[in-house]
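Listed below are the structures to be examined.
Just so you know, all these numbers are worked out from the coordinates, no wet-lab data involved. If you're wondering where the values come from, they're calculated on a predicted model, not measured in any experiment. Cβ atoms are built from the backbone, for glycine too; each structure is taken alone.
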Structure I
């Protein structure tokens, strides 16, 4: 029985618990002076054991309530459990755990991807930057991670595994209590799977690119503006402005007041890039009218849109991820087309897709085959992504 300290809304934990491959229990911390953070999975309760998994978002929420997580959480856990495993659920490839927290973990599972060059963890790079500085070692972190801390990292699951139809069905029970509604939604998934069609050189879709995105990162607005100023035929735009936007005020996420959200919405409206939100069926069907699907970093570098492109047999265009290792075998020219992280060549690539469409059809089809094979073995993907829990 593995102890689990988490909160609602972690895609990685949802998938892990729903798979049934391991047995989990909520951890009772009655002696600790911390706010109650109940486990969302209706699990049995334990106070001690062999292994406990501590999720970064859960720790962060406690810190926001003024809890000293080192003294009040992690040190007592080390007394009650043989191993403390951290699950870094933050969307960016950068780490969510501090140096001090890393010291108290035996293993750290990192969702989405890990840097091939571990020294990148000691620089401000990747999705938190506003301008696509993904590998340039120009701005160091305040306190660098030590090699022994980084050696604890293990690669875990990418967020887009949650797009797999079987995975959606398993996780849905945690968020949809009505059995009849779950049945209807599963039926809808199967229908959308059925309507997917391959690209054909003899009957190319009328639009070059598909790009619908909320403004979780300022580069998404940049991409939409570049598309609007080009001659490229595309569908999409910015569907809304959330309360948190990455890169709006330099590195990291900025929290917006309601007034700031309205002002930013007015700005993207004036730029002509605001578009209505689509339901999932509308969104999937709209992809059929496009040759390529564009995925731009949001809170993290990976996005559900990547798997949606593969599942719908479309050409995936995203920012260069060659510096990162993920559990999905991303190979440029095979199942993905990379643009520069700063988007400088985005419209040039899309122009080439339009002009030389036949040269890209195999990338879409190979991406589809790779996705079906990989997602069809999601039990193995989960086992690989959480191998440390089986030790």
Structure II
């Protein structure tokens, strides 16, 4: 009993000295024992509130650069192992925060996975904010898949009308902007569709910063996904500064074909087709001529049924003119010939179409258009159309 009382007395005495800063763990270093091992031993044997002081004292050690990162990782593992018992304990929270900051301060990247596990284990916002502030300081390339999964869970929560932390979402986008890869495209793409404002822009910035094959990803979306996603992928890719003109042209060709294959009259599909036509015209992608001709025929039929729908037809005519092919000139000359044959019946919007046909044929310059253009130049069309026909005749190549 006396021995027990003495033991308790000396334990309290040395603990008090340690807390006062008079006894340092290094002083208790055993022969042949490393500094890290010494601190780990004392940390493990210390009481919960004393562990905080062990970490704080070790941080000021002149040799801290040699061991502090691994010591902090040990502290994090201790916290996670005992989380069920002390999850909301102030000392446990302090240990977690001090350890996270220490890992960041010493750029101890081997602890990145342990930090992420702690992030998942503790929903406490203070702890999560600390960890998210530290992770960008480390090499976290191996965490990309885990970050993708967590972000996907947050997207699902948001889509299910559950609460999400917007600051954490922003931090996740920042992490993926740094270490994301091809596997990050799906979750970032989904994020850019479901969020708005700054979060949408941050998701897009992360997409644009990832050095992966975004072209292949977008092509897959355009070929297989629903209309709204097709359009969104097309917008993202064509707005990406790293996308080449050749890639945009190939994607536009595929997008136009996909749009033409969708039955009905959906606004997303109309916009996808029109944007595709703009890219095809701008890149002068002749290989897309079959799709453009099909779009032209559909637009012409829609215009005949409803003259108010002239813009898609005018866009198709302009696109055909840019492709510089005899196969593009033939249907345009045929349609101008039809208007000439029924002169006197054309009015309103049809006059705009006739003018567009003439200008397109002049731009293409194929001599097979001579008869239609010559006839238009002598018919009593409005002066603007007559002059356009004469100019187009001068541009024909013989």
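When semi-axes √(5λ) of the Cα gyration tensor in Å is computed for each of I, II, which one produces 36, 24, 20? Going through each structure in turn, the value belongs to I. When helix-only ellipticity at 222 nm (-39500 (n - 2.57) for each DSSP H run of 4 or more, over all residues; to 500) is computed for each of I, II, which one produces -23500? The read-out was computed on structure II.
When relative contact order in percent (Cα under 8 Å, 6 or more apart) is computed across structures I, II, the figure 16 traces back to I. Of structures I, II, the largest value of FRET efficiency 1/(1 + (r/R0)^6) of positions 179 and 379 (r between Cβ atoms, R0 = 25 Å, to 0.05) belongs to I. Could you tell me which structure in I, II was used to calculate distance in nm of label points 7 Å out along Cα→Cβ at positions 107 and 283 as 4.1? Derived from II, not from the others.
For the read-out distance in nm of label points 7 Å out along Cα→Cβ at positions 219 and 299, a value of 2.6 was computed from one structure; give its label from I, II. This figure was derived from II.
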